[in-house]
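S.K.: Got some structures for you, see below.
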Structure I
Amino acid sequence: MDELGFRVEGGAVARLVIDRVAKRNALTRAMWEVLPGLLAELAADDEVKVLLVTGAGPSFSAGADIGELVSGADPADPMAELRAFNLRAQVALREFPKPTIAVVRGHCIGGGLELAVNCDFRFAARDATFGVTPARIGVVYPPDAIKVLLDLVGPATTKYLLFSGELLSAGEAELKGLVDRVADDPLAAAEAFAATMVSRSQLTIRSAKETVNALLAGTDAEAPALRRYRETIASGELAEGIAAFTAKRSADFPWHRSG
């Protein structure tokens with residue numbers, strides 16, 4: 001499925017591909033607008049267990065399509081509509097209920113980095129470069145976007161990226177906690193890790209993601225976790241996991257089969 005600069009490939013390990021190779025996968029306002037709907041479709045697909053987010057060609061994404069930054073209708077705030085679509089898309093990716101891995105080659109800058117940091121994991125090629133560049137052009141970065149960076153890499157690295165606009169190599173990004181794994185073939189590494197997650201209890205994974213997100217947001221984590229715990233019992237998920245562990249066999253989780 002292709003739509004407005006994205007390509008979607010289904011399966012247990014699905015792919016969301018940014019596909020504007022001629023523009024180094026720069027993200028347009030229309031792309032930010034359509035992204036929550038694409039993610040909702042993937043979230044509703046029971047076959048999908050893990051989502052890989054990547055870019056076509058040699059780059060993940062070089063950022064926003066700069067020609068649109070000041071093209072809004074309100075001269076006092078020409079970025080208002082773009083900012084609203086951007087932040088809504090970031091929330092949709094961050095709250096996607098299944099595990100997400102950004103697979104990064106080449107440039108991962110600005111809006112591209114926003115996509116990557118809202119995934120659960122980032123696997124990078126050795127030639128990948130990472131940066132947030134609003135200080136180069138005078139853009140005030142939104143607090144919600146800053147908080148995602150802050151939660152991931154802490155205040156010093158967040159300030160370094162925002163104050164300087166400098167780019168980090170994949171190795172530097174890994175040392176600072178911005179990247180989880182650097183590999184010669186990040187797609188193969190991501191697919192191998194995704195296959196591991198597909199084999200695990202999907203209820204456990206769903207609950208863990210919900211809990212981490214709730215704790216980061218400062219909202220109630222106890223009630224959703226308790227609901228999921230009861231669900232593992234009612235569905236037979238916990239019983240199957242214990243039986244498989246005891247018998248030294250691979251588990252065939254009921255919720256995994258049903259979605």
Structure II
Amino acid sequence: MMPLKSLWIGTSWKMNKGPAAAREAAEQIASIAVPSSVTPFVIPPFTSLEMVASRLADTRWSVGAQNMHWEDEGAWTGEISPHMVRECGADIVELGHSERREHFGESDITVNLKVKAAIRYALRPLICIGDSAEEYEFGVTHETLARQTKMALHGLTSDQIETVLLAYEPVWAIGAKGRAAEPAFVGTAHTRLRHVLADLVGETTARRVPILYGGSVSLENAARYTALADVDGVFIGRSAWDPSGLAAIIQSVVS
């Protein structure tokens with residue numbers, strides 16, 4: 001019997017769950033039975049980051065921030081530094097999400113600056129990449145993902161690249177109106193991404209970089225994605241905002 005592959009499974013709460021709701025959710029998450037083959041993570045909003053990280057500190061759960069600035073400190077009103085993220089107890093930071101690219105001016109260049117800053121502070125960058133509906137329909141998904149990946153990782157050593165997580169999140173597949181991507185398409189996209197990594201750092205290191213899939217992931221389809229050879233986990237949205245939904249998806253992919 002083939003051993004279960006190691007999987008990263010987690011969710012970002014986005015702009016949901018203030019301190020009271022986050023505290024209740026963290027208590028429920030702490031009680032989820034997580035198989036040893038799964039590395040679980042949760043990414044709360046900044047207002048709940050320290051509290052959630054503290055509650056989950058003695059568990060197997062990793063906790064992340066949803067964004068950060070690339071500077072250590074300074075006159076950056078409304079921003080959060082990597083030092084602040086680390087001090088709150090996070091060990092992951094989500095960078096480059098398509099919502100931040102579209103609405104807040106995030107670019108491939110600023111993502112690269114933030115990735116380097118995260119690594120300086122021993123934060124694991126969770127780098128989101130994705131194609132728009134237009135790019136998908138014009139057949140340039142793979143070129144878009146290769147560009148975003150290469151620019152995000154520009155200037156990093158092989159050892160540094162080995163610390164990152166990549167998450168392919170098609171823009172057309174996320175959100176309330178998103179449509180789930182066909183597993184075959186996701187499998188091809190991830191395999192090509194693995195080739196991009198191999199060109200940068202060699203096949204051995206490329207195999208050590210987890211590539212997650214996110215985009216209308218649900219209890220019904222999560223196991224179909226994680227069964228794909230180059231999918232190393234799922235980054236889930238609203239289907240996992242309720243801890244019971246998250247627990248059910250974790251069980252579904254390892255059963």
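FYI, it's all coordinate maths here, none of it is from the lab. From a predicted model like this one, the values you see are computed outputs, not experimental measurements. Cβ atoms are built from the backbone, for glycine too; each structure is taken alone.
S.K.: Can you rank I, II by mean count of other Cβ atoms within 10 Å over residues 163-170 and just name the one with the largest value?
M.R.: Comparing I, II by mean count of other Cβ atoms within 10 Å over residues 163-170, the maximum is at II.
S.K.: Let me ask something else. Can you say which of I, II returns -12000 when helix-only ellipticity at 222 nm (-39500 (n - 2.57) for each DSSP H run of 4 or more, over all residues; to 500) is computed?
M.R.: II
S.K.: Rank structures I, II by relative contact order in percent (Cα under 8 Å, 6 or more apart) and report only the one at the top, that is, the highest.
M.R.: Checked I, II; max of relative contact order in percent (Cα under 8 Å, 6 or more apart) sits with II.
S.K.: On to the next question. Of the structures labelled I, II, one was used to calculate log10 I(q)/I(0) by the Debye sum over Cα atoms at q = 0.20, 0.26, 0.27 Å⁻¹, for residues 123-194 alone, giving -0.85, -1.13, -1.17. Name it.
M.R.: The structure behind it is I.
S.K.: When you work out FRET efficiency 1/(1 + (r/R0)^6) of positions 35 and 235 (r between Cβ atoms, R0 = 35 Å, to 0.05) for each of the structures I, II, which one comes out largest?
M.R.: Ranking I, II on FRET efficiency 1/(1 + (r/R0)^6) of positions 35 and 235 (r between Cβ atoms, R0 = 35 Å, to 0.05), first place is II.
S.K.: Quick check on the output: 2.8 is distance in nm of label points 7 Å out along Cα→Cβ at positions 27 and 227, derived from one of I, II. Which one produced it?
M.R.: Of the options listed, only I reproduces it.
S.K.: Given a computed value of 10 for percent of Cα pairs over 34 Å apart, which structure among I, II does it belong to?
M.R.: Structure II accounts for this read-out.
S.K.: If distance in nm of label points 7 Å out along Cα→Cβ at positions 131 and 187 is calculated from each of I, II, which structure is the one that comes out at 2.6?
M.R.: Comparing all candidates, it corresponds to I.
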